[in-house]
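In the part that follows, the structures are each spelled out as structure tokens.
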Structure P
Amino acid sequence: MDNRYNRHNRRKYSLKVHIVLVTKYRKQILKGSIADNVKQKIYDICNSKGYGIIAMETDKDHIHFLISYDTTDRVCNIVKLIKQQTTYYLWQRYPNFLSKCYWKYKIFWSDGYFACSIGEVSSATIQKYIENQG
């Protein structure tokens, strides 16, 4: 059996996305326990929603993660959920520290994000496969 694909009802799929979130104003605060807590919270969110975390790592002012998700999910909704819940969690856990970094309450992430879908094969391989159909 091919384990590269998920199966659910009448669907067979492999959806993976690389997401990068950046701290507001590129503040270099993703260090130590804050970085560890952000990663743990993202693991918890993903586990509760059925997303699979393939890889995740922080730098001082941003976090990269690669997740697999279902065909019924939208990347923008996944990002929104993760940003909202991690921001709330971090402000509950580090209110004094974060209030020194940000003048406005409940800010942690910048407004945007980076997302890039990935697959098991290169786009050139898929293009060649499509061109050779029929």
Structure Q
Amino acid sequence: MANGAGYAGEVTSREAWEMLEREPKAVLIDVRTQPEWGFVGVPDLSALNKRVVPISWQAYPDMQVNDRFVHEVAKAGVSPGDPVLLLCRSGQRSHHAALALTAQGYSACYNVTDGFEGPHDGDGHRGAVEGWKAATLPWRQG
């Protein structure tokens, strides 16, 4: 899980689920955009009696970085010592979000490297090779 990327570590979707199961204060922040939540789907943590915290790292449609991201995380009740799992489509935006939170004193940030949909398969489609969906973890249509 540990890495040299500037935050606590990198985990797969399956490892993120396991951390959410065992760590009572663990939080999953979905940093994708509103259209992604609505059209692609969102993780469903109801079996764990937890909720996903949706806070976009970048604003749709111009994809400018959300300069209020850290403030919105704090406003959502996420404490700097809580284990924070950050999820995007494929692990890129969540990497940057983990760096930003760590720089602001959040000490246990983890990037979900395979994301919600994972990389493209041989046909150019996402959601079948790796990621939350491909790991058959609970999710629902937004």
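Read-outs throughout are calculated quantities, based only on the coordinates presented, and are distinct from any laboratory measurement. Being a predicted model, the structure only gives us computed values, none of them experimental. Cβ atoms are built from the backbone, for glycine too; each structure is taken alone.
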Open item on the list: Using distance in nm of label points 7 Å out along Cα→Cβ at positions 11 and 99 for the comparison, can you identify which of P, Q gives the largest number?
Closed with: P
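Name the one structure among P, Q that mean count of other Cβ atoms within 10 Å over residues 27-34 of 14.9 was derived from. Mind dumping the intermediate values first?
Details: P: 14.9; Q: 23.1.
The structure behind it is P.
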- [ ] Of the structures P, Q, report the one carrying the highest value of relative contact order in percent (Cα under 8 Å, 6 or more apart).
- [x] P
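Taking volume of the Cα convex hull per residue in Å³ from the coordinates of each of P, Q, which one would give 136?
P
Assign the value -12500, calculated as helix-only ellipticity at 222 nm (-39500 (n - 2.57) for each DSSP H run of 4 or more, over all residues; to 500), to the correct structure from P, Q.
Numbers: P: -12500; Q: -7000.
Checking each candidate, the match is P.
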